[in-house]
1. Please compute relative contact order in percent (Cα under 8 Å, 6 or more apart) for structures I, II, III and give me the label with the greatest value.
2. Among the shown structures I, II, III, from which was the value -17500 of helix-only ellipticity at 222 nm (-39500 (n - 2.57) for each DSSP H run of 4 or more, over all residues; to 500) calculated?
3. Please state which of the structures I, II, III yields 160 when volume of the Cα convex hull per residue in Å³ is computed from it.
4. Of the structures I, II, III, report the one carrying the highest value of distance in nm of label points 7 Å out along Cα→Cβ at positions 111 and 135.
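All of the numbers you see were taken from the coordinates with simple rules; none came from a lab. What you are looking at is a predicted structure, and each value in this text was computed from that prediction instead of being measured. Cβ atoms are built from the backbone, for glycine too; each structure is taken alone.
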Structure I
Amino acid sequence: MPPRSGAEGNARLTATTAVALLALLATEGVTILFLRPLLSVHVFVGMMLIPPVALKLGTVGWRFVRYYSGSNPYRLKGPPPFFLRIAVAPAVVASTIVLFATGVALIVVGPGGGIVLGLHKASFVIWFGAMAVHVLAHLLKLPGLAAADLRAAGRRLPYSSLRLAALAAALVAGAGLAAGTAHLAQPWIGWSMER
């Protein structure tokens, strides 16, 4: 991210990315409720989520590095609340990485993923709990931050177009990744129909 956009620009990109992720995660949540008939959609959306999730982890990681390296705009903005920083954030980051890594591994190893499937399910349970706390903690400020670069007044902050382009690129990359790997779900779909 360009340095001139600073802490506020980073917060806007994080929030805008979060809104896109919430929409995709809601879709993924529906597929979990009806997994067998929607397994191909589950895999497609799961793969599509990878680039936007990486972008969100990147913006949050950038804030972390800039704050703890002493950058004045980030220090003035302050750290997240203590509980979120010490307990929730590590659980969200770790469970997100395990959840997506095991999801990709399941596509590669195919049906009957054994321990990988167990890790995928366990990481989802941890991720869901940590993510629920994370979302609820940020829910009130999310709409204003996410919409800031879309409003004409919000464009006064440098690099608003670049932030929106970064999110668009992550979504397009996600769609491309999902489309390119959709065929890998076929063994799982066949396996689920046999059961």
Structure II
Amino acid sequence: MPSIGHVALGLCGRRFYERAVTPRWVALSSAIVWSGVALLPDADVIAFSLGIPYGAPWGHRGATHSLCFAAVFGLVAALVARWARLPVLRTALVAAAVVASHGIADAFTDGGLGSALLWPFSNARFFAPWTPIPVAPIGRRFVSPPGLRVMAVEAVIFAPFFLYGLWPRRISGPRAARSASRSARDPRPPARP
């Protein structure tokens, strides 16, 4: 699966994680971080250059696509969150869910060897009962006509996730009240950019 769908799922994780409206630059950097978290399991493509076969436990869609790997990453995210004074439990759970979404989403593709979701307990690779996502070419072939077709299909399939992940939050609560009172005190129209 190309990165389009994984990025959409990472953006959904960011939206769920951030419960309040954030400044644009913070939202952008957070979107980049959560998208990177969603793409992390595909770091296993380095296995090809190391001579590790696709079907090996540490091959592509192997251990890094497992639910166990997602849980371990969640624990690491909890340690980082504690150090950075972020909400520990929420960070751990959302990080684990975003990483787990990668292997699960790959199981919905129509090619490859499947995802090793139950590694280290089993090296079996799994596909979902329904596989609507075409598998993407790996490497440079990713930017070929078949790769671009797969990206277009994914953009359509994951459009609802992109909408949720990128839809702006409405200001509510005390911040909205401050904004409204500020507008009432200053009758000038807002400056045009």
Structure III
Amino acid sequence: MRDFWDQRYAAKEYVYGEFPNEFFRKEIEKLNPGKILLPGEGEGRNAVFAATLGWEVVAFDQSREGRKKALELASRKNVTFSYQVTDMNEFVADHGTFDCIAMIFVHFSEPERQIFHKKLLSLLKPGGTLIMEVFSKDQLGRKSGGPQHLDLLYSAEDLRADFSNLNLLHIQALETDLNEGRYHEGMAAVIRLTGKK
């Protein structure tokens, strides 16, 4: 998969756009800045936005090309952040490190999904916030973005089970009109989640 993402991000354009995901933008603006983790951050649009709000950002992705473009975007916006080239298996941080973790269109197959979601929760501070937007199983067959394998798409029930220990858990499955670069465009079936540890 690393080669796939390197090839995709090697394009000159920002293939998912330079602006933050709209749901992420709305939710992060409600919080007081602290330390945030952004797994699967790709070309850095959400990391850059969080940094402009004063967050201490730690991002990672398996793509070197993604990191290169993220740092270019950060330079243009006059912000800095930590960006590691790694994946969920290799990423290491102390338990309770982050005030917020945001996963925007980061998809895992089972049983990886349950393992990685549990790992991420362990990295969240008590009182910390989780923000997620992912494609639902209803996205299968649509050309507006996301994986086209049912095993990589989620249901609200999947996420409710994975994050049942969170407080103020809010999960909404809906259709939304994506306008996030070449690969996220048009009506899409998504699930949005927020919760507090």
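1. I
2. For helix-only ellipticity at 222 nm (-39500 (n - 2.57) for each DSSP H run of 4 or more, over all residues; to 500), the value -17500 is produced by structure II.
3. Traced to structure II.
4. Largest value of distance in nm of label points 7 Å out along Cα→Cβ at positions 111 and 135: I.
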